[in-house]
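Asks: Structures are listed in the sections that come next.
Derivation of every value follows stated rules applied to the coordinates shown; laboratory data play no part. Model, not experiment: these values are computed from the prediction. Cβ atoms are built from the backbone, for glycine too; each structure is taken alone.
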Structure 1
């Protein structure tokens, strides 16, 4: 396993405003026993996603109720990288790539019961194409498809569209604040080079996610008009389908139950539609409208 995160990356006092909302959602899902076995945290590196992953892992393994900010011995050890039930996989070598051997170790050890905690948690830092070899990704799918009940995976990605679809579709995604929002929350941040590179893209993606969330909320109130407005705002490129999938996955984690399961199915359909749209050069907005309206008619027949 690779080394733990450095102190600056896990600086809760500094990065707290960035992760608060995400951790509240995770805590609520755990409290309702609706926490997915595989979670993808989306956001720029070293600007909150690692802290959110570690705090989520602490809640997952904690035997004292898993409340946010718990200071029990186990949670403190998770934050220090010393808990035997929590491990991080990071890229190796000059290429900074997750290779197949560490993944094989995960696959082999996943059936083993937790040493001390409620669960065993693996954090995979960087799962996009180019950050994880194809061989490693294929090996990982063997355990990701049907993980044991006591296993949880937390995947970290800056760009979910760069994660292979078979992995992405098996994870619930939660988006941390994008670069523009991070800059507002942390006005003194200099951040890594990735922050500047993701700035414009992050702002567009955040707007698309928010538009789809508003449309889904309106759909639950019985109107499909919000879905059509959301498609117009988000559907001008394949990334709009990915943003819609992210919005559906976020909401699924929040609300749980049968409605959450329906939203998870919508997220999976949107991911597949994004891949087909790129492969066949289809109209993204039309594909997005089709997915949203099919969900509305199939999952909300009484709306």
Structure 2
């Protein structure tokens, strides 16, 4: 267990473009002592397929899976078949992080309607969750209908729903294992909004305490102010996405780059601890680019 006394996963991010790169990242993360290995998706590798393909390189992790993959463009039956196949490949350690993505991507890139993402997500979960548990499903939804079963031999797969607004957090608390948070969600928002909302929903539904996986970018640097200023100037699209903008407003920040925990090793330790103190039950750590200094500093902290 790390110095933070919660599981810590490595955030491989969205920019992995080849299986050799994914294998290298997995080898590095294993050597550094991470508990889990997470891959996300925008335009890079399909993380579900990729993790199954490099399963032999993932044996050192207690869990592997997706930080978040978009639901639009994936029917529950097709998604469940991919996930259960990957689950079999990694011997039951796969965790599926999902989310409805954002209007600019769904409408702009796929030409699909994004008028009711919460209702779409609820319908998708109603079809997906039974299939991931190995059960048949018969769901007539307003937006997604799923009447199917699968014959893939694999253990059940936990699901984390990327949720930020109150209604999505309630959906996550009532139906999934928890939430996987993005780069716009800081400690103040986790403490005042994320933790109480999802926990109350899980309690009301008679479910276990939810998993709250925080994403923290870190940087070991002698000039944290300049580092964060440069990262903020380079932050374009994400700070203007409505869901992220709402979280940043709660945090009182202009950009998610201002949440980067930058400084020496002690600053990283304390900054990451703030997420745990706010209610995060696990961590997903990442940094920008090939940064051996940050990697070494975090590896020492992971060693406790």
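Asks: Assuming 14.5 is mean count of other Cβ atoms within 10 Å over residues 66-73 as calculated from a single structure, say which of 1, 2 it is. Please list the in-between numbers first.
Replies: Details: 1: 14.5; 2: 22.5.
Source structure for this number: 1.
Asks: Between 1, 2, which one scores greatest on mean projected area of the Cα convex hull in nm², for residues 210-273 alone?
Replies: Numbers: 1: 3.8; 2: 5.0.
Once mean projected area of the Cα convex hull in nm², for residues 210-273 alone is tallied for 1, 2, the winner is 2.
Asks: Taking FRET efficiency 1/(1 + (r/R0)^6) of positions 114 and 234 (r between Cβ atoms, R0 = 25 Å, to 0.05) for each of 1, 2, which is largest?
Replies: Details: 1: 0.05; 2: 0.40.
Once FRET efficiency 1/(1 + (r/R0)^6) of positions 114 and 234 (r between Cβ atoms, R0 = 25 Å, to 0.05) is worked out for each structure, 2 has the highest.
Asks: Tell me which of 1, 2 gives 0.75 when you compute FRET efficiency 1/(1 + (r/R0)^6) of positions 26 and 282 (r between Cβ atoms, R0 = 41 Å, to 0.05).
Replies: Working: 1: 0.75; 2: 1.00.
Comparing all candidates, it corresponds to 1.
Asks: When FRET efficiency 1/(1 + (r/R0)^6) of positions 186 and 266 (r between Cβ atoms, R0 = 30 Å, to 0.05) is calculated, the result is 0.95; to which of the structures 1, 2 does this value belong?
Replies: Details: 1: 0.40; 2: 0.95.
Answer for the origin of the read-out: 2.
Asks: Which structure, out of 1, 2, was FRET efficiency 1/(1 + (r/R0)^6) of positions 162 and 218 (r between Cβ atoms, R0 = 25 Å, to 0.05) calculated from, if the result is 0.75? Intermediate results must be reported in sequence, preceding the final value.
Replies: Numbers: 1: 0.25; 2: 0.75.
The value was obtained from structure 2.
Asks: Out of 1, 2, which one gives -18000 for helix-only ellipticity at 222 nm (-39500 (n - 2.57) for each DSSP H run of 4 or more, over all residues; to 500) as computed from the coordinates? Working shown, then result.
Replies: Values: 1: -18000; 2: -12500.
Derived from the structure labelled 1.
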